[in-house]
Every structure is written in structure tokens, then in C-alpha cells.
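**Student:** What follows is a set of structures to go through.
Nothing in this text is a laboratory measurement; each read-out follows from the coordinates by a stated rule. Remember, it's a predicted structure, so these values are computed and weren't measured experimentally. Cβ atoms are built from the backbone, for glycine too; each structure is taken alone.
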Structure I
Amino acid sequence: MMLTSVQEEFVFSTLSAHGCLPQSAVQSLLKDTQLPTDDLLVALLPLAARYSRAPISSFAVGAVILAQGGEGGDEAIGNVYFGANLECAGQSLNFSVHAEQAAINNAWLHGETQLSTLAINAAPCGHCRQFLNELQKIPGAPLHILLPSNEEQGEERVKMTLSEFLPHDFGPSDLGVTHGLLAHEFSHSLSESSSDMPISVSSMATLLDEVAHSYAPYSGVYAAVEIEFNSGECFMGRYAENAAYNPSLSPVASALSIAAMSLPIGHPMIVTRATLAEVEGPISHRVNTETALKAFRHEGGIEGEGNMRFEYIALNT
């Protein structure tokens with residue numbers, strides 16, 4: 001089922017600045033549409049896909065994820081977070097952010113700790129299944145993945161647990177990590193080791209807090225980045241490491257993804273400044289951050305080449 005134009009307008013008017021549909025709006029939509037929860041999630045997928053930025057593939061993918069609700073209401077119904085794929089024109093394909101990653105990143109940056117159902121308009125690739133496997137496995141409350149039906153190809157709707165999509169998995173427990181991405185707690189204090197001066201981050205305290213809430217149990221290189229656009233808007237993202245290493249989400253990918261879910265649909269993303277803060281260790285995000293951002297120095301024919309300022313802060317724990 002598709003939402004009516006009035007219902008779509010309600011969704012876009014109640015979405016938060018970062019692509020979050022609050023629990024109250026979800027409940028209102030369920031009441032207004034009289035749809036089961038899974039049907040509503042599927043109906044929201046085309047709206048999420050509108051946030052796609054795919055200059056390479058021109059293949060828009062949308063994802064929505066339902067968080068567990070809190071006390072005082074239907075505990076199974078929480079906020080819904082939008083996600084869409086993001087590609088970096090002129091850069092390596094491995095800088096891309098998949099829609100599933102974008103939705104998880106969105107929920108994570110909003111502080112969610114338990115997720116219920118992830119709906120996607122295309123089957124998750126192996127890369128994303130491994131990325132999702134970093135979420136903490138909660139007994140009795142597995143993450144379900146929901147795929148819509150496809151009448152043209154004769155495919156019925158599919159709803160399965162992540163473990164059914166990824167049997168015989170390799171995950172955090174294989175490397176001695178007992179918690180997952182959403183359950184991570186950082187207990188170290190951070191101190192600045194060195195920096196490129198002057199630093200013009202909007203809030204150093206907030207950036208350090210984002211570093212503290214990043215997830216890097218394998219390398220220990222906790223990291224976060226703030227990016228500023230020519231509109232003056234700033235967005236922060238965190239590093240989300242993965243037991244399989246390659247599916248890890250870089251801090252700049254996290255920031256660009258949440259920016260894409262926050263800026264007006266189709267609005268040029270022109271970065272004028274980026275500030276990376278990371279704990280010194282066996283890896284570094286510095287080169288990859290600068291490289292990825294080359295795709296966002298100018299966009300849509302608007303000249304901005306060479307105007308981006310990059311700042312770097314090395315941290316100790």
C-alpha cells in the first residue's frame with residue numbers, strides 16, 4: 001500500500017531534523033492508515049529512498065528501522081529512523097554508505113539501544129549483513145529484516161531474523177567482544193595530544209563526547225568528525241568498527257550520511273570545513289577522511305573547489 005499525499009505530507013512535516021519519525025507520529029500514522037506495523041514500514045520505504053544520493057549507480061535504496069518503544073505505550077513501537085544510500089562521486093566505491101548502514105547510523109546517533117525491525121526495498125548485501133551483525137544479540141528480541149513483496153517477479157514479502165539471513169556468522173564474540181554497537185559504553189577520559197591550529201569546531205566538548213561514544217573495540221582508535229557545509233550547518237559522525245574490519249563505518253561516512261538525511265532532499269552538499277578527532281593508535285582515519293570529502297568540495301555546478309579547510313586533532317586516552 002502507498003501512503004496518500006496527505007499522509008506523506010504528514011510524514012515529512014513531522015520528521016525531525018535528522019530523519020527520525022517520533023513514536024507519537026508513528027502511532028498517529030498507524031491509527032490513520034489502519035495498517036499493521038510491517039505494512040506501514042514498507043509504505044515508508046519510497047519516502048526514505050528520496051534521500052538517496054547515488055550519482056554513480058543512480059540506484060536509490062531506502063531503509064527504515066523501527067526502534068523498541070519505551071514504557072507508557074506500546075513497547076513494541078518506538079521511533080522510526082530513515083536511511084538511504086550515499087555515493088561519493090569521483091571516489092572509490094568503498095566510500096559508499098548503504099541504506100541499511102544509514103538507518104542504523106541514524107538510530108545509533110540518536111541514542112537507541114534496541115531495534116526491532118529493519119525494512120529495506122532491496123535484499124541486504126553480504127556487506128550489510130555483516131555490518132548488522134555487530135548489533136548486540138538480545139535473547140528473545142532478535143532484529144528482524146523485512147523485504148517487501150515484488151509482484152512483477154512473483155516474490156512474496158519476506159520477514160526473517162538477522163541470524164536467518166546470516167547463518168554460521170563471524171561476529172564480535174569471536175574476537176572476545178561481549179557487547180555490541182548499540183550497547184557500547186566508553187569509560188576512558190580523553191586528552192588532546194596534538195592538533196592543527198587553529199581549531200574552529202563548533203563545540204570541542206561535543207566533538208569529544210562523540211569520540212567517547214564511538215565504537216572501536218578492535219583497534220582502540222575511537223574517532224569522530226564534524227563537517228560544516230556552505231550553508232553553515234554542521235553535522236557530527238562517529239566511527240563504528242566491525243569484527244570483519246572491512247564493513248566498518250568511518251566517522252566521515254557517518255557524518256555525511258546523517259547530513260544527507262537532514263538536509264533538504266536534493267540540496268547540494270558542499271563541505272567547507274571538516275574537523276577529525278581520533279585516538280592515536282594502529283590505524284588512522286585522516287587520509288580517508290580528506291579523500292572522501294573531495295567529492296563534496298563542489299556539487300551541482302556550484303564552484304567550491306579548494307575552499308575546504310581540514311582540521312585534525314590527535315587524542316590520548
Structure II
Amino acid sequence: MLKKIVITLFCLLGVIVFLYSKDIGVTPSLPTYEDHVELDENSLLKEHLIDDSLIISYVDYGQIFEEGWYDLAKPLFWKTIMRLSEDSCVINIGNTREIIAYFAVKEWNKKTDDQKDKYRDSIRNSRNLDASTRIFMTIGKKNFYTYDNILMDISQGTKVFHDEGVDPWYAQAILMIESPGKLAKSSVGAYGPFQLMPGVARNMGLIVNKYQDDRKDFTKSAIGSSRLIARICIPEAKKILDDRGICYKETDLWFRLFVLHVYHAGAANVAAVVREIGPEDGGMELIQQMWTTKASKFGNASQNYSQLALAATLILDEILWGC
């Protein structure tokens with residue numbers, strides 16, 4: 001009898017401790033394998049088991065392979081740069097981003113300007129390129145694109161977007177290319193994991209002043225970014241495409257990349273580059289035309305933005321599956 005009473009008391013104590021821990025919020029930020037609960041079957045989120053114990057959330061990116069985006073030269077170029085250390089560089093053809101050679105930065109810098117010009121001329125001559133074709137030296141950016149803890153950030157960020165009713169693909173893409181793994185402030189004032197400008201953050205409900213900056217709080221920054229995507233970027237992207245009678249689905253990869261351009265460059269600049277292109281259809285062709293067209297303030301950095309998103313997705317694939 002006494003044994004039964006003791007066992008019952010221990011069970012009651014366990015239940016009390018469990019309920020108390022829930023009340024004070026003592027729960028892991030990510031579910032363990034034992035805590036795993038199936039996501040809504042209509043959710044865009046997928047789950048991946050890490051180290052046999054930790055489940056992280058991410059968004060399926062199968063379209064990048066199904067539609068052939070993975071094999072495009074420019075995203076592959078940026079994937080190389082994002083994985084290349086800053087003491088190394090590549091020589092590449094500017095308009096195609098074809099990589100010609102790899103150099104240690106120190107070795108390249110030892111060359112005189114005349115030697116560099118002759119080397120560039122030899123590339124043009126060997127490929128029958130026009131004399132005006134630009135040949136670039138691009139330094140590796142691995143130190144900037146640090147992905148040590150990116151899976152944790154993606155898991156947290158995609159869930160915030162999902163909970164806010166916004167396509168979590170955008171969280172995944174933005175976290176991979178906007179100061180990943182660090183709290184950095186850009187030269188124009190964008191800050192936090194989602195690189196929100198002060199005025200934009202305030203408009204999305206965040207507090208940004210000399211005493212408090214919600215952009216450094218991951219969850220608040222994610223909420224602000226999701227609101228920006230849902231309230232401004234997606235509606236403006238739709239308007240630009242609707243005005244030209246271009247059909248789209250919101251889960252199309254090309255449409256998502258188009259929205260990312262609005263997020264980065266602003267709707268007015270994206271509208272300007274679309275007017276310059278004058279497309280009749282969307283799809284991969286429109287995105288590729290945006291990579292080579294400038295208009296208003298839609299310049300080189302804007303052209304590169306969706307290329308970086310594709311490159312980062314290829315890197316994410318390698319991280320997830322250990323390729």
C-alpha cells in the first residue's frame with residue numbers, strides 16, 4: 001500500500017513540474033525527435049532530422065532543380081564566390097560570369113596593371129570576345145556568408161513567417177543572403193537578420209529609436225520582415241505584373257524571386273526595369289532579363305539579388321544533405 005502511495009506521489013510531482021515548466025516558458029526553441037509533431041499538411045514547411053535528435057524546419061526548394069535554375073551560370077558563379085575565402089579570387093567574364101581562372105589574391109596583386117590588361121586581352125582573344133567585354137577579378141566572400149548556425153535561424157525564421165501567414169520561403173532566402181550569422185548594419189542603415197531600414201521597420205510596427213532597436217531581436221525582426229513582404233512587396237509585385245497582363249502563381253519560384261527584387265530594390269525601381277524590358281510573359285526568362293537590364297536605381301546590386309538567392313539555396317541543399 002505504501003509503495004503505491006509513493007509511486008502516485010511521484011507521478012503527481014512529475015505532472016506538476018511539467019505543467020509549471022510550460023507556464024514559465026521552459027520549452028526548447030526547436031523540437032527534439034521525441035517532441036516531434038507533424039506540421040499542417042498544407043504547410044509549405046518541411047522538416048529535417050539533424051544528428052538523429054534535432055528537427056529543423058525549412059521550405060521545399062524542389063523547383064530550383066525541376067525547372068533548371070540550378071544549372072544557370074550566374075547563380076553557380078555566386079555559389080562559388082560565397083564558398084571562396086577572401087584570400088582567393090576568380091577571373092571571370094562580366095556579362096556571363098563564366099569563371100576563367102582562380103588566383104590567390106596576393107599573386108594577382110603582384111601583377112602590374114599592364115600585365116593584368118594583357119591577361120584580360122588574352123582571354124578576349126582566345127574566346128573571340130569584343131574588345132569592350134569586361135573581365136572581372138572577384139574576391140571570395142566566405143567570411144561574409146557564414147552559415148555555421150544558419151539552420152537554426154532558418155528553422156526559427158520560417159516558423160515565424162508561417163505563423164504570420166506569410167510564405168516562409170522568403171524568410172529562408174533572406175536569412176541566407178542578408179548578413180547571415182551576424183548582426184550587421186549596412187552603409188545605408190539597414191540592420192538585423194532581415195536588414196530592415198529604420199523607417200520601414202517602424203512602419204511595420206517595430207520600435208527603432210536611440211533607446212531601443214527591435215531589429216536586433218530575431219523574432220521581432222522576422223515579424224517586421226514578414227509584414228513588409230505581405231503588405232508591400234507581394235501586392236506591389238502583383239500590381240507590376242497585372243499591369244502588363246502577366247500570369248503568375250504566388251508559389252512559382254520566378255514570382256518569389258521577383259518579389260525578392262521588390263524587397264531589395266523597391267517597387268518603383270522594379271517597375272522601371274520591367275518597363276525597360278517590356279516583357280509579355282513571366283518565368284525564368286523575365287528574371288534572367290532582369291539580371292542584365294538596368295533602369296532607374298535598379299543597378300548591379302539589384303541585378304545580383306535573386307542570383308544570390310538561388311546560389312544560397314544550392315548551398316542550403318548541400319548543408320541539409322551533406323553533399
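**Student:** For which of the structures I, II does the calculation of distance in nm of label points 7 Å out along Cα→Cβ at positions 232 and 248 return 1.7? Before the final figure, lay out the partial values.
**Tutor:** Numbers: I: 3.7; II: 1.7.
Structure II accounts for this read-out.
**Student:** If FRET efficiency 1/(1 + (r/R0)^6) of positions 56 and 216 (r between Cβ atoms, R0 = 30 Å, to 0.05) computes to 0.85, which of I, II did it come from? Working shown, then result.
**Tutor:** Details: I: 0.60; II: 0.85.
Value 0.85 for FRET efficiency 1/(1 + (r/R0)^6) of positions 56 and 216 (r between Cβ atoms, R0 = 30 Å, to 0.05) corresponds to II out of I, II.
**Student:** Now for a separate question. Among the shown structures I, II, from which was the value 1.27 of Cα Rg over 2.2 N^0.38 Å, for residues 144-287 alone calculated? Provide the component values of the computation, followed by the final result.
**Tutor:** Working: I: 1.27; II: 1.06.
Going through each structure in turn, the value belongs to I.
**Student:** Here helix-only ellipticity at 222 nm (-39500 (n - 2.57) for each DSSP H run of 4 or more, over all residues; to 500) has been calculated and equals -15000, so which of I, II was it run on? Let's see the in-between values first.
**Tutor:** Values: I: -7500; II: -15000.
Checking each candidate, the match is II.
**Student:** Also, quick follow-up: Comparing Rg/Rh (Cα atoms, Kirkwood Rh) across I, II, which is largest?
**Tutor:** Working: I: 0.96; II: 1.07.
Across I, II, Rg/Rh (Cα atoms, Kirkwood Rh) peaks for II.
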